[in-house]
1. I have 16 for relative contact order in percent (Cα under 8 Å, 6 or more apart), calculated from one of the structures 1, 2. Which structure is it?
2. From 1, 2, which structure was semi-axes √(5λ) of the Cα gyration tensor in Å, for residues 108-155 alone = 23, 10, 8 calculated on?
3. Matching task: 3.3 is the computed value of mean projected area of the Cα convex hull in nm², for residues 92-131 alone. Pick the structure from 1, 2.
4. Going by Rg/Rh (Cα atoms, Kirkwood Rh), which of structures 1, 2 comes out largest?
5. If mean count of other Cβ atoms within 10 Å over residues 60-67 computes to 16.6, which of 1, 2 did it come from?
6. Taking distance in nm of label points 7 Å out along Cα→Cβ at positions 28 and 84 for each of 1, 2, which is largest?
7. For structures 1, 2, which has the highest computed value of percent of Cα pairs over 21 Å apart, for residues 12-99 alone?
Structure 1
Amino acid sequence: MIITTQYTDVPVDGAMMRTLVIKPQVEGKYPGIICYSDIFQLTETMVRACARLAGYGFVVAAPEIYHRIEPPDTVIAFDDDGRTRGMDAAARTQVSEFDADCRAVLDYLTAHPNVAEGCLGAMGFCIGGHLAFRAAFQPDVKATVCFYGTGIHNGKLGSDADAESLQRAGEIQGELLMVWGGLDPHVPADGRAKIEATLQTEKVNFSQRIYPAEHAFMRDVGARFDPEATDLAFGEMINFYRRIFL
């Protein structure tokens with residue numbers, strides 16, 4: 001599908017959150033997906049991923065996750081200084097603030113004229129995978145894809161000592177797809193096993209895929225990019241969403 005791209009400001013807590021919105025050009029009703037970036041915000045890599053998803057027939061809304069700290073349109077560089085800057089911004093953001101931002105974007109999508117009623121989903125990469133996992137706590141989110149979500153297994157997210165995300169897994173009413181890199185040191189095998197066991201205990205409807213790849217293997221710049229694993233994982237996401245929404 002041909003797509004259209006724009007940036008809009010979504011109100012939350014008395015301020016504005018710059019949000020990338022990409023949708024099919026053809027008028028119609030489509031599922032709406034909140035898409036979360038990694039710590040570098042809306043880089044060209046993230047914009048390409050959102051555009052690719054929208055081209056399959058989705059309205060995509062990707063907020064700047066550090067809008068409370070960074071000026072609008074801030075894109076953080078893929079380097080050591082950028083990594084430090086992104087991690088610092090994460091450490092200065094409360095989990096409750098991330099949750100408020102999530103609800104604001106979901107409300108935006110619900111009101112969007114091109115989003116089909118009752119068709120909301122979430123996805124995200126790295127810290128965004130964790131934020132997508134928390135988006136699944138919202139009762140109107142029907143399908144969530146978490147790409148190598150960091151901090152889910154140990155509660156590390158934002159400025160809180162423990163986000164307690166895994167402890168809240170029983171609140172998830174929709175379906176989950178968990179995607180991992182088997183060589184990812186940030187979410188080791190025992191961390192993945194802890195998540196899997198909890199989801200099973202809480203009777204969450206989920207599936208998972210593990211690829212022989214490193215952390216951030218879907219970021220299409222840098223030494224860790226794995227094109228084959230990326231294509232396979234992206235295809236899994238599209239099939240997952242289509243099965244649930246279409």
Structure 2
Amino acid sequence: MQILLADAKIMVDNSTEIAPSSTPIFQSFTNKLAEEIALIDIDDLMKQLGCSMRIAVESHLRFKNFLFATRQPAIFVYNGQAYKHLKACSLRPSVLAFAQKHLWITSFMYGLLRPLDGIVSYRVEPVVKLDVTGDKPLSQFWRDILTGHLIDSVNDDDGILLHLSTEEYEHLFHWHKVSEKVKIVQPLFYVRDDSGKLKIQAVWAKTCRGAMVRYILENRIIKIDDLYDFSYEGFEYDPTLGDSSHPHFVRNTLRSSL
């Protein structure tokens with residue numbers, strides 16, 4: 001089983017003393033992207049990223065130093081909601097070794113990353129267009145590069161892709177081709193409200209994706225059926241809902257906080 005997990009906009013520097021053990025597979029493409037982004041003036045960068053001037057200035061400096069900055073393992077650099085509950089810094093070396101063989105992190109800057117690939121902090125958006133991308137947005141630029149690689153990686157394992165990334169990152173691939181070539185399993189996380197209706201709440205979905213990745217890694221899970229024992233913050237598998245491709249995990253009360 002291979003796993004997809006999205007990267008995060010929130011990143012931290014100097015997060016761990018563990019050195020990277022691998023280089024991103026598509027580093028050469030990433031370097032070309034970074035070199036061109038570094039040439040964009042701050043006002044245009046702010047527009048492309050849809051961010052504040054402060055973030056644009058910070059991002060501009062990062063891209064200026066991109067090729068020379070110290071790299072750290074990807075799984076420790078991201079600090080969004082999913083990664084806060086993945087708690088990578090407390091994973092044992094043997095667990096990280098398992099992660100390196102089974103976990104892919106999707107990124108509009110790096111394409112696909114293994115957890116221990118060395119990366120530099122960055123800020124990009126899928127709509128960014130560059131000369132090097134043929135004036136295509138990054139989401140389209142990566143499709144021909146990544147699709148076959150992901151399919152081959154999954155089929156070299158057991159043909160099952162656990163989709164814990166988000167719909168936005170499906171655009172990195174020719175997703176219909178991925179769907180045809182491998183079995184995709186996408187867990188869904190619902191909160192049942194006071195009226196009994198099920199709703200997906202983004203913050204809880206991100207929380208559970210990170211926690212589920214940790215559960216898989218720590219327990220060396222390689223079969224989908226073994227995921228059904230996963231529970232976290234009141235979320236539990238409900239066999240009466242969903243199907244084998246979309247197992248549902250439901251939280252019936254709001255007993256704890258994030």
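1. Details: 1: 16; 2: 23.
Label of the source structure: 1.
2. Details: 1: 23, 10, 8; 2: 20, 16, 7.
Computed on structure 1.
3. Numbers: 1: 3.3; 2: 3.6.
Comparing all candidates, it corresponds to 1.
4. Numbers: 1: 0.93; 2: 0.97.
The structure with the largest value is 2.
5. On the way: 1: 25.5; 2: 16.6.
The read-out was computed on structure 2.
6. Details: 1: 4.9; 2: 4.0.
By distance in nm of label points 7 Å out along Cα→Cβ at positions 28 and 84, the leading structure of 1, 2 is 1.
7. On the way: 1: 35; 2: 44.
That would be structure 2.
Just so you know, all these numbers are worked out from the coordinates, no wet-lab data involved. Keep in mind that what you see is a predicted model, and the values were worked out from it rather than measured. Cβ atoms are built from the backbone, for glycine too; each structure is taken alone.
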